[in-house]
Structure P
Amino acid sequence: MGKKRVLVLCTGNSCRSQMAEGWLRHDLGERVEVRSAGTQPSRVHPLAIAVMAEAGVDISSQRSKPLSEFWGQPFDLVVTVCDSAREACPSFRGAGRQVHQSFPDPAGFEGTEEEVRRRFAEVRDLIREHLVPLVIRELSLKEGVK
């Protein structure tokens with residue numbers, strides 16, 4: 001049996017979906033093939049790259065991709081991680097299953113450089129804490145096997 005295919009969607013494909021792609025690849029890469037995309041792709045945010053690197057996950061080679069790049073491709077699971085992506089993409093053709101798990105947008109945080117970086121790290125940790133178990137559950141993967 002091949003790897004399960006997961007697509008993570010958000011609006012800009014710059015922060016949340018990129019960090020989610022990094023975590024899923026890092027924690028479940030032996031069992032899932034993961035991609036991310038945005039309804040309005042932009043760039044991978046430098047702070048997303050930085051805080052993921054602090055956690056030992058390199059996402060510097062990831063790129064921001066349009067949702068259209070994946071139209072018609074089958075995915076076992078599609079996860080929207082922001083409310084506007086869920087509204088823009090109420091159903092993804094080819095999704096075996098589609099779920100929504102919203103996370104705060106770290107790019108929208110205001111404050112000092114240190115405060116913004118801390119918020120990026122908080123969202124990074126929330127994504128790992130909530131999204132990895134959600135994917136394990138939704139795809140009926142066994143816990144703890146890396």
Structure Q
Amino acid sequence: MINVGAIKEGYVLDHIQAGMALQIYSDLNLKAMKDCTIAIITNASSQTMGKKDILKVECPVGAIDLDVLGFLDHNITVNVIKNEQIVEKKKLKLPKQIVNVIKCKNPRCITSIEQELDQIFFLTDEDKEIYRCKYCEEKYRSHKRNKLN
């Protein structure tokens with residue numbers, strides 16, 4: 001059994017799909033959080049998932065953008081830690097809008113020409129997890145992270 005110590009303040013991101021912790025680490029840009037301690041646990045046993053990944057992030061509460069995390073995988077459980085205790089369990093949901101998380105793939109979109117424009121996508125179909133570009137309405141599917149045709 002591996003023992004990763006308790007954190008004083010921060011987050012434990014649980015129920016990450018096995019093999020996705022490093023992608024979540026990258027997408028949340030956790031590498032840039034220089035004063036934070038991060039533990040990445042991959043392929044941990046799970047009764048409900050079989051295998052899962054876990055991220056433990058010791059940082060100030062509020063340092064992680066939970067909307068981005070909800071977009072990446074809204075099935076992740078977020079445990080908020082203060083004074084080495086879980087003070088809240090957050091269930092993520094798909095955000096209504098995401099900014100500068102994904103890039104529009106449409107070569108005719110204004111964001112391809114005006115590169116200083118924010119990449120803004122709105123949730124247009126929650127059941128199918130479809131987002132559309134604010135400017136050209138290009139489709140993007142959230143959870144599977146694949147563009148639809």
Structure R
Amino acid sequence: MDGLTRSQLAERAQVNLETIRFYEQERLIPPAPRTASGYRKFSEITVDRLAFVKCAKALGFSLHEIRELLLLQDRHTDACAEVRDLLRAKLSVVREKKSELEKLESHLNSALRKCNRALRQQAKACPTLRQMAHSRARKSTGGSHV
């Protein structure tokens with residue numbers, strides 16, 4: 001029986017053996033037929049499928065979303081509108097996370113400035129720690145975090 005062993009597949013797809021096992025369990029790659037001695041033999045197509053999964057993961061898609069994309073690909077239909085909708089939804093999530101990270105960056109920069117100022121003035125207490133300790137009261141009154 002021709003095909004690739006799991007270790008050959010892992011090497012060709014540049015993933016580890018556990019990744020292949022996991023993707024088999026998650027049904028992201030098709031089950032491989034077994035030889036008479038019980039070894040799995042994967043087709044060359046599985047290498048391409050693993051590359052597809054890696055690319056989709058790099059774009060931030062979840063396993064559930066990747067499964068959807070694979071189904072669209074497997075149907076060989078004109079699925080561009082559905083893929084576009086998935087991309088729009090993913091882009092919206094990324095933009096929301098980006099906004100949250102920018103807010104976090106602003107809070108961290110503010111806290112860092114306060115620490116630097118306190119160190120220059122040789123203050124006894126760290127203003128950031130003091131503010132964090134009192135953040136519960138500030139949250140209930142709508143004040144800022146740091």
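Read-outs: derived from the displayed coordinates by stated rules, not from any lab. The model shown is predicted, which means the values in this text are computed figures rather than measured ones.
Tell me which structure, out of P, Q, R, gives 50, 21, 12 once semi-axes √(5λ) of the Cα gyration tensor in Å is calculated.
Only structure R yields this read-out.
15 is what came out when relative contact order in percent (Cα under 8 Å, 6 or more apart) was calculated for one structure; which of P, Q, R is it?
R
Determine which structure produced the value -2500 for helix-only ellipticity at 222 nm (-39500 (n - 2.57) for each DSSP H run of 4 or more, over all residues; to 500), calculated from the coordinates; the candidates are P, Q, R. Don't skip to the end; give the middle numbers.
Working: P: -12000; Q: -2500; R: -22000.
So the calculation was done on Q.
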